[in-house]
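Colleague: Each structure below is given as C-alpha cells.
What follows is calculated from the coordinates using simple rules that are stated; it is not laboratory data. From a predicted model like this one, the values you see are computed outputs, not experimental measurements. Cβ atoms are built from the backbone, for glycine too; each structure is taken alone.
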Structure I
Amino acid sequence: MLAFALVVLGILAIVVVDEILWRAKILKGEYNRKFVHISVGTFAAFWPWLLSWRQIQVLCLILLAGRVINQIHTFVHDKAGIMRRTYGEYFFPIGIGLCALLTTNKLFFALAVLNMAIADGLAAVIGERYGSHFRYQVFGYTKTIIGTMTFWLSALSILGIGLLFVSDSIRFTDYGIILLFLPPILTALDNFSLFGLDDMTVPVVALAVLQLVSA
C-alpha cells in the first residue's frame with residue numbers, strides 16, 4: 001500500500017505543478033494539456049515495477065472517476081484553451097487500464113504506454129509549435145506534417161531501443177518487421193482516432209502487436 005500511496009502522491013504532484021504553471025500563465029492550451037499527458041503517461045509506463053497489475057487497474061479507475069468529477073466541478077484546468085472536442089482525458093486511464101488487464105509483460109506494457117505518452121504528446125507539442133505550414137485535414141480536424149513525422153520517429157525510437165531489452169523473446173527478423181510496420185500503424189491510429197480515442201487505441205494496439213509477435 002505504501003507504493004500505491006506514493007504513486008498517487010506522484011500523480012497529484014504532477015497535477016499541482018501543472019495547475020501552478022497554468023495559473024502563472026507559463027503553460028496554456030495544448031502545452032498545458034500535454035504537460036500532464038506526457039508526465040503522467042511516462043510515469044505510468046513504469047508502474048508495473050512499483051505496483052501489482054490489479055493495483056494499476058484500480059488506480060486507472062480512480063483516475064477515470066477523478067476526470068468525471070473534474071468535468072462536473074473543475075479543479076484542474078489542463079483543458080483550458082482547448083477548443084476542439086476531445087475526450088482523451090477519459091480514454092487515457094482506460095487505455096492504461098486495458099494494457100494492465102491484457103498483459104503481464106512489464107516491458108511490453110511500458111513500450112505501449114510510452115508510445116501513447118511520449119509519441120502522441122511530442123507530436124502535439126511540436127506540431128503546435130512548428131506546424132504552421134504543411135497542414136492537412138482528417139475528418140475536419142487539422143493535423144500537421146511535422147507532428148505526424150514526430151509521432152512516427154518517436155514511436156520508432158521507443159520501440160527500437162526498448163525491444164533491445166527483450167531480444168531473448170523476439171527474433172531479429174521480427175524486430176525488423178515491428179520497426180518497419182508498427183510505427184506507421186500507430187501513426188495512422190493517432191491520425192484517425194477522433195475525439196482523443198488514440199489515447200486508448202495506440203497503447204492497446206501496440207501491446208497487441210508486441211504480444212502477437214512474441215507468442
Structure II
Amino acid sequence: TLSMKRSMLVALFFSYGINAQEIRVKESSGSFSAGSAPCLEVKIYNASVSDLKDKWKDVLKDFKNEKVKVNGDEVIGDNILIKDWGNNPVDIYTTFDEKSDKNIEMKVAVDLGNGNFLKNDRDKQKFIEKIMKEFALKQSIEPLEKQIKEQSKLVADIEDKQKSLEKKNENLKKDIENYKEKIKKAEEEIKNNESEIEKKKQELAAQQKALEELKKKKESIK
C-alpha cells in the first residue's frame with residue numbers, strides 16, 4: 001500500500017543517516033584472476049554488485065577492445081585501447097566486493113603489458129583514478145536521486161491531501177457559522193411565532209365565543 005511504501009522510504013532514508021560518504025580513490029593491492037597485483041580502490045555507496053558489474057562493463061566497452069567479459073564478481077577487459085596512451089592495448093581487471101549493505105569496494109588493476117602494472121606510471125594512474133571517481137560518484141548518487149524523486153512525489157501527495165483536508169475544514173467551519181446563523185434566526189422566529197401564537201389563541205377564543213353567541217341567537221328564534 002501507499003502508506004507502507006512511505007514508511008519503507010522513510011526507514012530507508014534514516015538508515016543511510018547523514019554521515020559523509022566521501023568518494024576517494026586510493027592505491028591498494030588486490031587478488032584478481034591474473035593474480036595478486038597493485039591496484040586502485042574506491043568505495044561505492046547505495047549500490048549492488050550486479051548493477052555495478054554491468055555498468056562498469058559498459059564503461060570499458062566505450063574503449064576499443066578485444067573483449068569485455070564478466071567472470072563471477074570480476075569484470076575483465078582484454079586488450080583495451082586507450083587513445084591517450086598510444087597504440088599499446090592494456091588489460092583491465094576489476095573486482096567488486098560488498099563490504100556492508102550496499103557499500104561496495106571496487107578494485108581496478110591495469111596490466112600495461114608483461115606484468116607491468118599501473119603503479120609505475122603516474123599519468124596513466126591519474127587517468128584511471130578520474131574514470132573510477134566519476135563512475136563511483138555517479139553510481140553512488142543515482143540510486144539516491146531515484147529515491148529523492150520518489151520521496152518528493154510522496155511529499156507532494158501528502159501536501160496535496162493536507163491542503164485538501166484544510167480546505168474541507170474551512171468549508172465545514174463556514175457551514176457551522178452558516179448553521180449557527182440559521183439557528184439564531186430560527187430561534188428568533190420561534191420566539192416571534194410563540195408570541196403570535198398566544199395572540200392567535202386569544203383571538204381564537206374571542207371568535208369562538210362570538211360564534212357560540214351567534215349559534216345561541218339563532219336557536220332562540222322560534
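Colleague: Of the structures labelled I, II, one was used to calculate Rg/Rh (Cα atoms, Kirkwood Rh), for residues 92-179 alone, giving 1.49. Name it.
Modeller: Considering all the candidates, the number was obtained from II.
Colleague: Oh, and also: Can you rank I, II by FRET efficiency 1/(1 + (r/R0)^6) of positions 100 and 132 (r between Cβ atoms, R0 = 30 Å, to 0.05) and just name the one with the largest value?
Modeller: II
Colleague: Output the label of whichever structure in I, II has the greatest value of relative contact order in percent (Cα under 8 Å, 6 or more apart).
Modeller: Largest calculated value belongs to I.
Colleague: Compare distance in nm of label points 7 Å out along Cα→Cβ at positions 156 and 188 across structures I, II and report the one with the greatest value.
Modeller: When distance in nm of label points 7 Å out along Cα→Cβ at positions 156 and 188 is calculated for I, II, structure II comes out on top.
Colleague: Shifting gears a bit: Taking helix-only ellipticity at 222 nm (-39500 (n - 2.57) for each DSSP H run of 4 or more, over all residues; to 500) from the coordinates of each of I, II, which one would give -21000?
Modeller: Going label by label, the one that fits is II.
Colleague: Moving on to the next point. Using mean projected area of the Cα convex hull in nm² as the calculated read-out, with 25.1 as its value, let me know the right label among I, II.
Modeller: Matching structure: II.
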